[in-house]
1. Taking 0.00 as the value of FRET efficiency 1/(1 + (r/R0)^6) of positions 244 and 524 (r between Cβ atoms, R0 = 25 Å, to 0.05) derived from one of the structures shown (1, 2), identify that structure.
2. Given a computed value of 72 for percent of Cα pairs over 11 Å apart, for residues 28-75 alone, which structure among 1, 2 does it belong to?
3. A value of -17000 was derived for helix-only ellipticity at 222 nm (-39500 (n - 2.57) for each DSSP H run of 4 or more, over all residues; to 500); which structure in 1, 2 was it taken from?
4. Name the one structure among 1, 2 that mean count of other Cβ atoms within 10 Å over residues 20-27 of 17.2 was derived from.
5. With relative contact order in percent (Cα under 8 Å, 6 or more apart) derived from the coordinates and found to be 11, which of 1, 2 does the value describe?
6. If FRET efficiency 1/(1 + (r/R0)^6) of positions 172 and 460 (r between Cβ atoms, R0 = 35 Å, to 0.05) is computed to be 0.35, which of 1, 2 is the source?
7. Out of 1, 2, choose the structure whose coordinates give Rg and Dmax of the Cα atoms in Å, for residues 236-451 alone equal to 22.3, 77 when calculated.
Structure 1
Amino acid sequence: MTRQGTPIPADPTLGETLWRAWMEDPDGLVGVFVSGTGAELRCDRRRLLARVQGFADRFAREAEPERGIAAICCHTGLDQIAAFLGALWAGQLPTFLAPPSPRMEPRKYRESFAQMVTHIQPRWMVVDRLALGAVDPAALDGAAGCRLVRPEAVTDATAIRPPAPQDGAAVAVVQHSSGTTGLQKGVALSHGAILLHNRRYAAALDLQADDRVVSWLPLYHDMGFIACFLMPLLERIPFVHLSPFDWARRPALLLEQMARQGGTRCWLPNFAFVFMAESIREGHGSPDLSLSHVRSWIDCSEPVTAAAMDRFVARFAPLGVTAAQCGASYAMAETVFAVTQTPPGATRVLRVDESAFRQQRRIVPLDHDAGALGFVSNGPPLAGLEVRIGAAPEAAEGQVGEIQLRGATCFSGYYRRPDLTAAAFTGDGWYRTGDLGFLWRGEVYVTGRSKELLIIQGRNFHPAEIEARVMEVDGVHPGRAVAFGLADPASGTERLILLAESALETAGDRKRLALKIRAHVAQNLDCTPAEVHVLPRQWLVKSTSGKLARNDNRAKYLRELTGAARHAV
């Protein structure tokens, strides 16, 4: 393999930064792809670059003067990341799209895929064999001039060249949101914002040269994309990637690979801590399976709960998991990824007066648990990011309101959606997150989503806290509960609707479980659900990133369960 090319411009871009780093050690390990059976594919930089250049040459043959979107719809593996980097190398705009999930109804996937293609109008669509069977070829007709690229038809290059010159201030990639509340929005991220975020986040984590990231997170979600793919590449830290589908089928695979591969960093959404604690059987693993070397289990992507961390630590303490290893981060695609990060070993829980929080939207700390709510700190903001609560800069510490952000790592806008971009920012340039929270002693606490806020009999509730209570009831499948409100003109308030999945099969057993859920929620939140439906496995709708899609589940409830008495109380 030979290296050819022209001098690299001085202004850094993602491709140029990777090229410089990789030329210093072309044989260094990039990552390991592990199948559900444990089989490994190890990839060094020389092998990856040959594959990247092959895809870049394929894109360059049909490049037009104007940059276009290269959409990557592939499963976990070498071709998925090589196609993405190949588009970057060729000066195009890469974006990851979710491949079909075995848990998703094929018709629903085809509809979502067609809608996405029509929206983003890709110039290229890279689809692997596994995904192609679930994609309706007619969907590509919605994008004029879209070219289908089959990875198996792309050959590795022998002549390796530096990436195409670009402007460091230009948009580098388009990252799509998780789609829990409707059509996914394309977040446009510049080279400069990504590189700056990487430096600041690596410093906040105290990332070490001997770190290794192990992840099952999909790359079409910002946590997997940045924390478990781009950051390791830029920092020259190897990653280990598992398929999210393999992890869902056998969650112990993650722990096994953390031990086997020497994994030191792992990012997980809050529900995954509970899911693994409950689904991995007691006594799993050989006596030499140790996780004491892990530096960080980072809870992110949804409101962080102390209960989830506590259950995870208690369950896997025999393997060496400790509370000091657990951290929290508040993150979103619109700021590249992390907004905050707890310092290593310094996760804090603030106990606050429940009455003051619900009725006055104010934080009053308590030194006891009676009448208290617990909120987990997500840590201080990254260097250079400003955080305020609400539009008033003089908002007092402990005042609950919308979290707003400003800084150099904020996104460039929503791709092809100037209307959404304009609505997302205040007149003075602050990004409106739509999340609710408060600042306390310089750290950010997230309490929920403003758009999903439930107001029941004059009291504010967040779906996540209600869902967490539902999942405390034995018989409810971990991570599979949804809470939402429906307006009730007769009472002048919202009716609380709860949907929960269970493996219970008989109508009588489900009825009894529904009664337990109702009583548990009423006792712990002083809020009585109007309806509780216990449903079979796979009934609830989740987004491509695995989050509960509350709007979709509300629509499904209205379509299929309105007025249904079976399994409801």
Structure 2
Amino acid sequence: MTFEAWITVAVLAAMIAALVTGRVSPPVGVIGGTAVLYVAGVTTADQAFSGFANTAPITVAGLYVIAGAIEKTGAIQPVARALLGQSSSERSNLARLVWPSAASSAFLANTPIVAMLAPAVTRWSDETGRSASTYLIPLSYGTILGGALTVIGTSTNLVVSGLLEDSGAEPLGLFELARIGLPIAVVGLVLIVVLAPVLLPERRRPRATNAGRDFTVSMTVMPAGAVDGVSVADAGLRNLSGVFLAEIDRAGKAIAPVRPEQTLRGGDRLVFAGQVDNIVDLQGTKGLKPTETDASEVLGAQRDTAFFEVVLGSSSPLVGRTVAEMDFRARYQAAVLAVHRSGAPVKEKIGSARLRVGDTLLVVAGKDFRVRWRDAGDFLLVSRLDAPLPATTSQAPWAGAALAAVVLLPMFGVLSVTRATIFAAICLVLVGVLRPREARDAVDVNVVLMIGGAFGLGEAVRVSGLADRIADGIFDGLGWAGTAGTVVGVIVATMVLTELITNAAAVALVFPIALGVADQTDLDPRLLMIGVAVAGSASFLTPIGYQTNTMVYGPGGYRFTDYLRLGVPLSLLVVGGVTSLVLMG
């Protein structure tokens, strides 16, 4: 290999290691890797930053604005209400949920769809006595499959379309991905409906009568308060619904198990465990106050407070840091009451627990907390507990019309996908559906920047000669299996990289390699690129490979390995299905 190729290998290896270990966020890793390769002379300025002159980032930004309008106006809420039925059959309820969700995600980014539907699914599960864990992973996987139907379904598709355009080919047509995406989506959705009730566990506690996410939270006995000097039983803390007193911390000494006759003393720290809704109810118990000082101050300083669940994504500044280090209260005007992780409550002291991707935080804040932070990159999902579904507003038809324009104008050749998206986004601001600041806040800047940076990585792989060497290696190593073996190698490499470094970076890296493979075979390069796009979004194995998987991780009470149960069959479907369809031409 050339010297530039070795530099590229070293930079990519360091970037992947940093992303896998969580030392940097995906945007920082991708843009940082691109910058290092430019400084090292592997790429020119035009090559390194070509992504920011491409149509993909601006198209993605426009789609975020449209999704923001859909969410604000409640345009999708009639669909949300119709999805959740009362059938006793889990498969019937799953079908009602995943098929329309998949269809919606063909035209809307799947992240806002899951953000709108996940709280509704969780609430419905609690009300009907079902386990949300049966539905939330299928919801995420269904929207991923639906995103493979159109070029605007996911940012991955737009990146591949932009890369094709940069290589001198025509960009992808609106429904061109359906050649491969539609059969995969149909079979995948059938598998989800059939297998999810069998393979996915019901994540519920034996003490819980309803499905829920279990937390631990600490309350302090107020000196001279209503329960100071009173036994646990007389204080009404013995037979609580869905929550139990697990431990008393008295002057650093743990008292557990807690007996009914145990007398409470002022200053005792009581550790409760149970469902999130029941934990929240404890805040109104006389004689007790939240142990966390911030929570006490927030509850005391604001009359109109509410409780929220927030989920941390890989780009959150909270990941890898503690609540105390971030000065959570000052930054968010809120306080953390409890943390839920991998199907279990975190028992460390809230202020000192180091937060991870996928953590769900139980937060107390003013009622406007969701409005202020739902579009920020700090949280993937912000859901208010016990809040009604947002009503559909009179401006919903405008949002629906904007989405229709993005679909119909390119379909009839009036405008390109990019121009139609920008036109629709501008119209939404001009007619007042979104204020300029709301439109700006609706855009996930981290995703847009990462897409722009990913093009530079792909260019480095190409111009350094690394793409040709890897293509030769795939061809030589898997040549014994014929053309099918080389296609499998490309598809599997794409899916593995997606789990490690995000979908946009994965397809940008694999694109020049796939072109090299196509040059050495009789494969249709365009069809192989469509296969790469479909595989690039096929993140079914971990909760951190795709944003929607992370969003349902905490609310579903899942463990890391739960994703493999349904993810392995779907991944095998993608590898086999995409390979077969590419070979069939």
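Rule-based calculations on the coordinates, nothing more; no lab input. The model shown is predicted, which means the values in this text are computed figures rather than measured ones. Cβ atoms are built from the backbone, for glycine too; each structure is taken alone.
1. Working: 1: 0.20; 2: 0.00.
Clearly, the read-out refers to 2.
2. 2
3. Details: 1: -8500; 2: -17000.
That value comes from structure 2.
4. Derived from 2, not from the others.
5. 1
6. Numbers: 1: 0.35; 2: 0.90.
Comparing all candidates, it corresponds to 1.
7. Traced to structure 2.
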